[in-house]
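Following are the structures in question.
No lab work stands behind these numbers, since they all come straight from the coordinates. Predicted, not measured: the structure shown is a model, and the values here were computed from it. Cβ atoms are built from the backbone, for glycine too; each structure is taken alone.
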Structure I
Amino acid sequence: MGKEIDTFLQYLGLELNLSPHTVTAYSGDLKQWETFLTNGTEPLDVTSVTASDIRAWLLHLSNQGDGARTMRRKVQAVRSFYKWLMRQGVVESSPAEQVELARTPKRLPQLVRMQSMDALLDQDIDNTDFEQVRNRLIVMMLYETGMRRAELLTLLDRNVDTAKGELKVHGKRDKDRIIPFGTELAEAINSYRSLRDQVARGCEHFFVRENGKPLYPMLVYRVVSQALQEVGVTGKRSPHVLRHSFATAMLNDGASINSVKELLGHESLATTQIYTHVTFSELKNNYKLAHPRALNKGG
């Protein structure tokens, strides 16, 4: 490996104090890049590398099956190397800056189908059992309000108003927002409060354990995961999946994207717009399943 790359790797480990794993990843990517450019037969002249050389390397990576995410990481390694070379005065500019990074495909959020949520929330439970009632309400509240797990954990009892059908959550960037809810959730809240006051009266937090102490993140995750597993949901079964499902259900039923943005507490409309892709994807799937000529036409 060229002396400049060796010195750069030492800089990453000793001066930037990056982890050995990260330094090893940089080393592998830069060694692969150097080998491609020199065929492994001569030292790399870092001053003669062009943007075309790097694009040729990316084409080679693509032909050998590397994905967009992997190629982005490798180009970033070369960019970091050239930024360091520029600071050292070895080169005046970076050829890697002229190379557009490969675009990574956007992952659509996973969601739970409405039928599965109906099956889950319509299950019979022991309405005298505090834990069963509380756990049902955790799932119901996440799904019917779209709040984040962290917001549910910090929800205060005084901020849940069943008479008005409103609750106030403390969200990201220390911003509060009001979320409306319906009569079904209000009834479930009243039932839970009645049982909660028998085991832990005068709680500041809305959701508590039987000892009166607040919930913790893993408990909420386990409650949601187990509930979704019981109705056959595969893949990811996290509280955030219920937030995704809330947003998608709202848009599918005609809510405006700006309304959903406010309910979710998103700072930017662009964050909310990913759910429009989800609903269109669902629309396409429904078309393929329902239209008699969809399969013949290739969807």
Structure II
Amino acid sequence: MMKDLKGKRAFIAGVGDDQGYGWACAKALADAGCEVILGVWTPIVRIFTHSWNSGKFDISRKLSDGNLWQFAKVYAMDAVFDKPEDVPEEIRENKRYKEASGYTISEVAEAVEKDFGKIDFLIHSLANGPEVKKPLLETSRQGYLAAISSSAYSFVSMLQYFGPHMNDGGATISLTYLASEKAVPGYGGGMSSAKAALESDTRTLAWEAGRKYGVRVNTISAGPLASRAAKAIGFIEKMINYNKANAPLTQDLEAEDIGNAAYYLLTAKAVTGTTLYVDNGMHAMGLAASHPALQ
């Protein structure tokens, strides 16, 4: 039974366009009446807001009742930085960053609390691995730590700073991928390690945030989607084709499937510390049924 989320408030980090899982999560909540606040990567805030205001996203914004969903506010946020003093001089002086203010995680959390009061839901839909196309054996320390920082620790930091501003009974969601537990050649640069850390942190944070804030912590292991961000991997279409050939369900995976799963986890009051697979069952497979050796 779909619950009415009117009066509830969500902060979603990592929405940059209308293609990815973050957008799908935002739309699912908006469709249920939830007030949605967005955290958009600082360098693309202007592009995102221009696309929104010009009507580029209008078709994707349509809700089940025919209306277009509206965000309450967009904040520039770079989840690599926790506090203002963490931002290097060259970043502070960058044109796109100079146009923004208060874009570190702690500053955004404080601004959201000041502007809206407490929130109910927190969604982490962001990741970055600057060396994702490199095998792990060829990944530099800098590239590896960058992947961990932006893709895993950023969730820990978000919960640190947003947790005190969340209502008791609230919930958080992050997005992970099967490479956290299975070898996926080509998904490199430390990204598989970052996703493994994210899933481990989900379990630990479920205990800590549950006891400290009364907040639930879950993650969704989503199958591959040809979003703009995922195309940075370099072979996303092949990953999608492989999944369709070998997963128990051969249907296309839609962003909406992840949005619906996020809605469930955010409203399932007894579920926490869980990795929910939304991948057409690919995680259950141990053998590639389409391999020529089996033909």
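Quick notes on this one:
- Highest-scoring label, criterion being volume of the Cα convex hull per residue in Å³, among I, II: I
- Comparison across structures I, II (criterion: mean count of other Cβ atoms within 10 Å over residues 93-100) gives the highest value for I.
- Identity of the structure behind -10500 (criterion: helix-only ellipticity at 222 nm (-39500 (n - 2.57) for each DSSP H run of 4 or more, over all residues; to 500), calculated), options I, II: II
- Top of I, II by FRET efficiency 1/(1 + (r/R0)^6) of positions 125 and 245 (r between Cβ atoms, R0 = 30 Å, to 0.05), largest first: I
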